[in-house]
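Some structures are shown below for you to check.
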Structure P
Amino acid sequence: MSYLILIICWIDRTFTTLIFLPMLYILYRKFRPTKPWTPRTMRLYLVCKVLVILFLVRIFCAGFIFTPVNYERFTDSGLFPLIKAIFYSDWP
């Protein structure tokens, strides 16, 4: 179980580190529409938008829901080890 939590924590760190790539692609496609939209580019654009929305939800949860003030509320939850690893950990 702890290896799974470490893997999920690593995925979260990687996701938050590399989120600028989909953001750059969205900005590029939105403000430099020199080429026509093909189905492939439209699909990639939508996937990038979904990734950015997921990132914004994660930032919202980290900033407003999973705060140290609410720490005691989540200690009884079955998902607490995962929540602790992602939102309350100082793991580098």
Structure Q
Amino acid sequence: MFGFSLPKLLFTALAIAAVWYGFKWLGRVQARQKELARERARRMKDTGTPRGRAPEVEDMMECPTCGAFVAASGPRNCGKTDCPYPE
């Protein structure tokens, strides 16, 4: 009933090997992801932005009519009749 047979031993050995190599593969994948995250963090620290791009920042100014803040480089008409900006 509880005897050891060759198929049972082979199956047990294969199951143990599958679990063992599965954990090894998972460890390599996690190590690779951790290294990529470190590289990304190092790049962010060196350049201040991801992939070395400069941040796109615009100055804003308040519309004297409606009080909404609009981009100073090219303000647009807000739709009110007395808006000072062109459409």
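Every read-out reported here was derived from the displayed coordinates using simple, explicitly stated rules and does not represent laboratory data. Please read these numbers as outputs of a predicted model, since none were measured by experiment. Cβ atoms are built from the backbone, for glycine too; each structure is taken alone.
Out of P, Q, which structure matches -21500 when helix-only ellipticity at 222 nm (-39500 (n - 2.57) for each DSSP H run of 4 or more, over all residues; to 500) is calculated? It was calculated from structure P.
Can you spot which of P, Q the value 13.4 was calculated from, given it is mean count of other Cβ atoms within 10 Å over residues 8-15? Considering all the candidates, the number was obtained from P.
If relative contact order in percent (Cα under 8 Å, 6 or more apart) comes out at 11 when worked out from the coordinates, which of P, Q was used?
On the way: P: 41; Q: 11.
Derived from Q, not from the others.
Tell me which of P, Q gives -0.75, -0.81, -1.21 when you compute log10 I(q)/I(0) by the Debye sum over Cα atoms at q = 0.16, 0.17, 0.24 Å⁻¹. The read-out was computed on structure P.
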